[in-house]
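What follows are several structures.
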Structure P
Amino acid sequence: MELPLQFPPFEPGTVWLAGAGPGDPGLLTLLAAHALRTADVVVYDALVSVEILALAAPGMVLEFAGKRGGKPSAKQPDISRRLIQLAREGWRVLRLKGGDPLIFGRGAEEALALVAAQVPFRIIPAISAGIGGLAYAGIPITHRDINSAVTLVTGHDASGIVPDSVDWPALAKGSPVIVVYMAMKHLPLIAERLMAAGRRADEPVAVVSKATTPRQRVLETTLGSCAADAGAAALEPPALVVVGQVVKLRAGLDWLGALAGRVLVADPLGRQSRSDIAS
């Protein structure tokens with residue numbers, strides 16, 4: 001069914017930097033879907049699913065340019081040069097990235113390379129895994145009875161180690177909810193740093209693997225046990241780690257679990273929330 005919407009034209013010689021969302025094709029934005037139908041070339045990341053790529057127009061050229069930890073991967077300068085080359089050849093180039101292109105996705109680096117090369121571009125935001133992935137796990141990143149702030153942080157920097165640029169003690173003290181992307185490799189050290197800064201070992205933690213996909217798995221654990229429990233459960237990346245009391249709300253908000261027969265708890269916090277007051 002055609003939607004009564006007017007989409008911008010995808011002009012030859014331009015690059016659109018788009019997010020594919022956290023995994024479920026249904027979470028793709030309409031503008032990103034429009035780009036998939038009208039691009040000439042799609043340069044896509046490792047986290048873009050085959051179901052999403054199947055939405056591309058017949059005959060479209062698909063080029064893989066993914067990065068996976070511990071495996072041979074395309075180098076970022078090479079990816080940026082390829083985007084520039086394709087655009088200068090007159091193609092309509094869609095750079096499709098998992099999640100949102102500007103949240104731990106290097107979309108800004110690629111866009112700045114296009115600026116330096118004077119290649120016109122458009123940025124198409126998307127649902128980030130740290131929001132959409134947790135929603136599919138039944139975990140809200142905010143709740144007015146629990147937190148009024150949340151921090152998104154990466155579990156490793158460009159060199160592959162836990163980022164020293166993060167003030168872990170300040171993060172532990174100042175953010176009631178912490179969502180860590182790409183945390184699996186360094187989860188023991190991250191948990192250790194947070195506890196050393198004062199977070200309780202029994203604080204609720206959830207690890208969400210392959211969020212929003214049919215292979216999604218959710219582990220509910222604690223900060224002190226999360227590294228060992230994630231290893232014992234053999235959870236695979238990509239995975240998100242969320243630290244904070246919002247994890248308790250999964251007992252009442254695990255809507256996917258409810259579809260499979262799980263009985264939800266109306267008051268998972270063990271108290272009457274302001275939003276639960278009946279008329």
Structure Q
Amino acid sequence: MGLWSRLARLVTGQDPAARAEVARILLEADFGVAATAAILDRLGTSGVRDPAALEAAVAELLGASRPVAPIARADRPPTVVLVCGVNGTGKTTTVAKLAWRLQREGRSVLLAAADTFRAGAVLQLKIWSDRLATPFIGGGNEPAAVAFDALQAAVARGIDTVLVDTAGRLHTDERLIEELKKVVRVLAKHHAGAPHETLLVLDATVGQNAVAQARAFAGAVPLTGLVISKLDGTAKGGSVVALRQAVALPVRFVGTGESVEDLEPFDAVAYARRLVRD
């Protein structure tokens with residue numbers, strides 16, 4: 001049920017009680033305090049009288065005025081894309097989806113399983129590499145070493161892009177965060193500009209917890225964008241707006257299902273319309 005179906009009955013204007021009710025509905029949809037205040041401020045004294053005005057306010061907060069950039073291309077190949085996030089967000093599946101998308105753009109891809117903590121993750125990525133017919137590096141004990149080996153293999157084979165799948169780690173686990181920083185340092189030391197993209201995968205179903213995760217990872221490594229997974233499984237899509245307010249990073253892609261094709265470039269205008277009207 002879209003926001004407008006709940007807000008249309010309210011004539012806000014300068015009525016404090018009505019505005020408080022609008023705020024409550026937005027907070028329940030996981031917009032968070034900052035995004036809710038920003039939306040009310042943009043709507044001004046005219047209030048929520050028009051769904052188009054609400055859509056425009058949401059789209060603006062989502063960065064509609066700044067087109068989403070494609071995955072970077074390094075001046076000197078390979079381009080290195082590092083994918084990180086907490087446990088269970090769908091990082092490995094997201095890596096496979098990115099690989100499929102980049103292949104369709106004509107780019108050659110190598111998959112690197114730098115998740116050395118969970119044997120299942122290595123096997124899962126290897127299965128995806130077989131399905132997608134991409135080279136694969138994995139099985140080591142040291143994540144930074146796996147990333148380095150993948151970089152060297154890509155250089156030797158003339159591969160355009162390396163996708164590095166890292167271990168799921170709680171944003172509060174300092175040891176694992178330090179390990180992620182080491183992966184970044186090793187890549188940067190051995191290849192100019194690497195990692196050229198560092199994407200944080202966040203689970204749309206966890207609501208405001210994703211905001212805390214995004215802030216922690218953004219403070220640890222130089223993120224270039226967000227990927228929102230499991231967007232098909234939540235009714236509280238306002239958390240995406242809250243994320244953009246919290247970390248000022250672009251949402252690059254959204255995951256809308258389990259198949260390899262279910263990764264879409266983020267469209268702020270379309271997403272705002274879905275939140276408001278659908």
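All of the numbers you see were taken from the coordinates with simple rules; none came from a lab. Note that the structure is predicted; figures quoted are calculated from it, not measured. Cβ atoms are built from the backbone, for glycine too; each structure is taken alone.
Some notes on this structure:
- When helix-only ellipticity at 222 nm (-39500 (n - 2.57) for each DSSP H run of 4 or more, over all residues; to 500) is computed for each of P, Q, the one that comes out at -15000 is Q.
- The maximum of Kirkwood radius over Cα pairs in Å, for residues 42-177 alone over structures P, Q, that is, the highest value, falls on P.
- Identity of the structure behind 14.1 (criterion: mean projected area of the Cα convex hull in nm², calculated), options P, Q: Q
- Computed 17 for relative contact order in percent (Cα under 8 Å, 6 or more apart) - originating structure among P, Q: P
- Ranking P, Q by mean count of other Cβ atoms within 10 Å over residues 50-57, the structure that comes out highest: Q
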